[in-house]
1. Consider the structures P, Q, R: one of them gives 0.05 for FRET efficiency 1/(1 + (r/R0)^6) of positions 94 and 310 (r between Cβ atoms, R0 = 30 Å, to 0.05) as calculated from the coordinates. Say which.
2. Assign the value 13.1, calculated as mean projected area of the Cα convex hull in nm², for residues 174-413 alone, to the correct structure from P, Q, R.
3. For structures P, Q, R, which has the highest computed value of mean count of other Cβ atoms within 10 Å over residues 22-29?
Structure P
Amino acid sequence: MFEFPIKEFFKQPRSLLGAGAYENAGPEAAAMGLKHVLFVTSGLSGTGIIDECKTNFENAGVSVTVYDKVESNPKDYNVMDAYKAFSEGECDGFVSIGGGSSHDTTKGARVVAAHDGRNVNEFQALNASETLDNPAHIAINTTVGTGSETTPAYVITDLSSPNAPHKWVGFDRAAITTLAINDPILCMTQPPEYVAYTGFDTLAHASECYVGRVQHLSTTPIALAAIRLTQENLREATYNPKNYKAMEQMVWAQYTAAQAFSTGLLGILHSLSHAVCAYYDIHHGLNNGVGLPRVWTYNQPAAPEKYADIAEAMGVDTKGMNVPQAADAAIEAVIRLVKDCGCPESWSQVGEYPKTRMGKGHYEGKTNAAIQSDDDELQKMAEHMMGDLCTPGNPRDLTVDGAKEVLRDCMYDGMAVKTGNGYRQNIWGVAPEMGRRTQQTASERPGPQ
């Protein structure tokens, strides 16, 4: 692990946010001088959004080709196929429509286009691009969690190299979009489960930035504000997705959380999610929901004052509490929030959810719901976490053994506050030889031992 004595501020793209903002996309593209754009999307079936946007662009004099094969946790072949469609269509700009998968696929395809078709897996690092001269990219967002429309980050799943399966992070000035559009009306088309899952992603972005090692003072205040907005609005947006005010506030939460981590970076919650996505293609936000209480528990000793602040942002009355008590209350509050929004208590309790890709495509033969990894697979995931670009920003050092136990807890244990009675110290770093000490014995606990 290392500290960040020099802190880099990443610029933000121009953005439009508000009801009807997406209707400006076609005229904005025309004003950029674009003549023929490639829409990159998962299809957004049943919403009518793609057809409506296509008409909007064509009415502005901009031709459209559609690539609608983007998958969740976008794969390297999605990126290369999108680039092929862009090149063969002789397009001059990209338009991503959807959530993080569509935006990240497009960011990768832009980088590939700027480097004459080189494989996207060559760019998995910090500022790996050799040129900043990329095609224009308008990102039209339809979820309340990605933030990808405004960040320099993109995440791709490598399924073709000797490193596969490997979900890697690119953090690159060249990946920043030209124009970000957030329209709460589009977000109101999400299934309730996706509102919750993408909301968990927002909370992950904001909390990891707030407690992390970078501590860029231009971003920590808005990270804390995004936590508060999520706490106040996610339940309502999940169960009443047609409530415009709640959805608008969640759009602000995801947008400001993304601005925060663009400079303040992330931590091991994202490393954990990337590892499990690589092996099972589970929804990234759902992963974060399961992981939030566990990672907050792991990190709390390294940033107790920060978690005490988070408790207040989560609506806890911390008057009369000392710092450790308030920090514990933050974990109680996040457990209540994710449970209220329908998050399973562990990956072994995951069921079918809308538009799932689990068990499909490359992952055929793997589980399509509950995840139960054996010890060897947990070891591989832990090693994946150690090499993730997000891990150095974490407030507490991580070991392979520590990562493995956090993963195991997410896999098989229920959500509970586990900060007392030496539990955390016994399983996470102080005396790993003592094993896990829970109320269940190893023989009573479900799943591989």
Structure Q
Amino acid sequence: MMSATNRFANCSISQCHRPSVRGGACQICDRPFCCVHDRKEFHTCPSLSEISEEEYQQLGYNEISELHQRLDVAELLKRASTLNAGQKCRYESRDSDTTGFIVGCANFHGRIIFDDQTEWLIRIPRKGFNEYPRQLIEHVIASEFATLKFLENTQVPAPKAYDFGLASDRDNRIGVDYILMERIAGRPWDYGDKDKQSVLESVADILIELSKYPFAQAGSLVIEQGDIYISKTASNRYVHLDAHGPYATDKECFLDICQQYLDLIADGQICPKWPQQAFAFYSIFATHVEEVSPSTNVQDFFLKHVDDKGDHILLDETGRVTGIIDWQFAQCVPAAEAFGPSYVTADPARLQSADAGLTEDDQRLANILRGKGSASLGMMMERDELMRRFRNGISDLDSKKEAQHILRGLLAVMGRPQPEDIVVWALEVCRQDHRWPSLLSLSG
């Protein structure tokens, strides 16, 4: 029986009609597999942890070589020069400091150096995006460009954006999906204590600045006919979700995200290793939405950097913040999330455990906000970490035990009693849902 839930791709095994696991395509052969056929007896490629460092480096080199076969460098330089008052420029595929490629998990960056020594970057999605629908990829790119254009009119130190193009556009002579943007000088913050006070001071300034720009809906920014407005949310940082929304209320937003996750888990498209624990996680959020989103007369939403783990912050040699980068998947969210505890002040180990609660850095940032005259933002920062746990989710875990710890942590944040047996508790939560038969087939 074919699934009624939307799918990004189908399993590549012949005669299999299941959807593939989202974000789970093999990084060796690039084939997508369902939750059943992504096992050694069906798919024999080694995992990245099983190959040598030399083999891993070769994979990256092959990917970037293929990308450059599609990239028309001459057209890129022509376009960049036109956008910069005709100034001549050259292209470099490697960083001048490390001589390595400038790559992250999601994007490759090539350097455009002008005669006056200013630098731009061309930001190109990596091959991992190939398993996602074209419409979603294009929305993510257009939304990041719109976000950067919006930030140019604020005091947030984000890169200036000059252009974007889509590979599907016949007028795009550069040949790839891309964004052209300013290159901001600086090194990524290494989470060290030496620079932490300076970083948190800057984070507080940015939160205060973003609080000046409320939006009427939850979603992601796009540009149409020169105007920036709210459109569908550009998935999320895991690229688990379809574009969704926009939403007029926070409750509508949270409930729809929860239902998307519950449908996808029951369909085997995400969290295939621990489906019952994951299903229980989002079920609890869906049934306790009042705690996640307390009633308020104000329904304003604010722009949030959803992947603010710390390495998105660039510093100069003195520890001063020079820029905030990587605005992919940014979205407008309720105030409680936009100004509440986030990744930048989280303890990653605690976030993946039953040890719930605010961190010292959460409290430290709250105090800085109050010291800067923003008592309301300080209160939001120290309210609780429910939204941080919600957005972090329960995927990409090493063991079922870790998933169980996260469930206990969620119950602790909500002030719920801890069940003696978390496995039995999760099963009872799942059995109450109409998707239980589908979920049971995955667990069997």
Structure R
Amino acid sequence: MAMKSNAPLGHAVVAGGSVAGLLAARALSASFTHVTVVERDTLPAGAVPRRGVPQGRQVHALLTRGAVGLDGLFPGFTDAMTAAGVPSGDAQADFSWFLDGRRMAEAASGLRGFGISRPRMEEMIRERVRALPNVSLVDGTRVEGLIVDDGRVTGARVRRHTGAEEALPAELVVDAAGRGSRALSWLRAFGHPVPERTAVRTDVVYVTRHFAQEPGLLDGRLGTTVVPFPGQPRAGVVVRQEGGRIAVLLAGLLGEEPPTDHAGMIAFASTLAAPDAADVLRSATPVDEAVTMRYPESALHHFDRLDRHLGGFLVVGDALCSFNPIYGQGVTVAVMEAELLRSLLKEQGTRDLAPRFFAAAAALLAEPWSLAVGGDLRFPEVEGERGPQDAEINGYLDRFRAAAAVDPVLGTAFLEVANLMAPVGSLFDPELAERATRSVAR
């Protein structure tokens, strides 16, 4: 058994000051004497969208597992959200779900959902990280490359907004730069292998616009989600958020593109199984313009399969694995990666950290990846590897979703998986399978 070391480590650098980078800094702060977060953007003083997070204007989900993890990393976080005016409620009793065009049966699930915007969530995390005595946030600065000596990272080269360059010595550099990551080019520059990449292309296009909350909208519910399915590659989300706003998101896959003009958005929303998005669009007062975001594909980098790693260098967040945003997993997975990193450092410090982290991260990512990709591969137009048992599994899950419209126990089980509180395999529990068969047969 490896001996644990309580000796504090030196300096760590995190490239990227968005959610994944901030959470990584929180994890590192428990083991390193000092942590520096380097962010290319000038960080805002409040909860406002910023250029480096183009998806920040879109609807974001904080899954129940993510909320639980944030409370662990920052005790009292969910209470602070409530105090800040973030609406919340039961994910099944207070939120309407439409699976394959059918409304899920309502019941108290015990899963708590939050209507929080991405800028507010990031601000709350950022301010808590900024308050840590051994963490510094340096904005207007970009990590240009790594400093490597004898096969191990010893620091990072950074460029200030003034153009001045400097070296930051570090025992560990964590790339949390998202889809703008240059990790692969850095590895190639030092003669290190780059990981294989698995991608599943769905060409998601989504549009979000915010409206003022008005009496009667959503009938007092927290929100509604309409999930896309084969034959209907359109989706919609309506959710109450802080600041007295309601966010409406319309999404399309595989060539379906929501319009941004008001009449066009109403026409698109009117094709969805739930009327809520169209109702808000018709009756509420908009407070901003519609914003479009494109997300061509989900991508997973298999760092765990490399036969050698660059010591002192890790990759987290979207730079490691990015998901179809329809499933709302990104923030929650970043929380789980931060928990993992903190645990690994506590156990054995930086000894063999890269292979330990990437192996454990691969196991962690397997569940949300299979959940997202499994949903994408339901569409026959999506290219990807399908196994010989997939038709049988998909047939069972089709029946399960249909049965969830009449049996709320099945709906709760589905939402526990969607919120990463239970594994996908739990849906195949014999008791649930029997309930699904009975419900469909009614």
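1. On the way: P: 0.25; Q: 0.75; R: 0.05.
It must be structure R, since only it matches.
2. On the way: P: 13.1; Q: 14.6; R: 16.0.
Among P, Q, R, the structure yielding 13.1 for mean projected area of the Cα convex hull in nm², for residues 174-413 alone is P.
3. Details: P: 21.1; Q: 17.9; R: 26.4.
Structure R comes out on top.
Where a number appears in this text, it was derived from the coordinates with a stated rule and is not lab data. Keep in mind it's a predicted model, so treat the numbers as computed, not measured. Cβ atoms are built from the backbone, for glycine too; each structure is taken alone.
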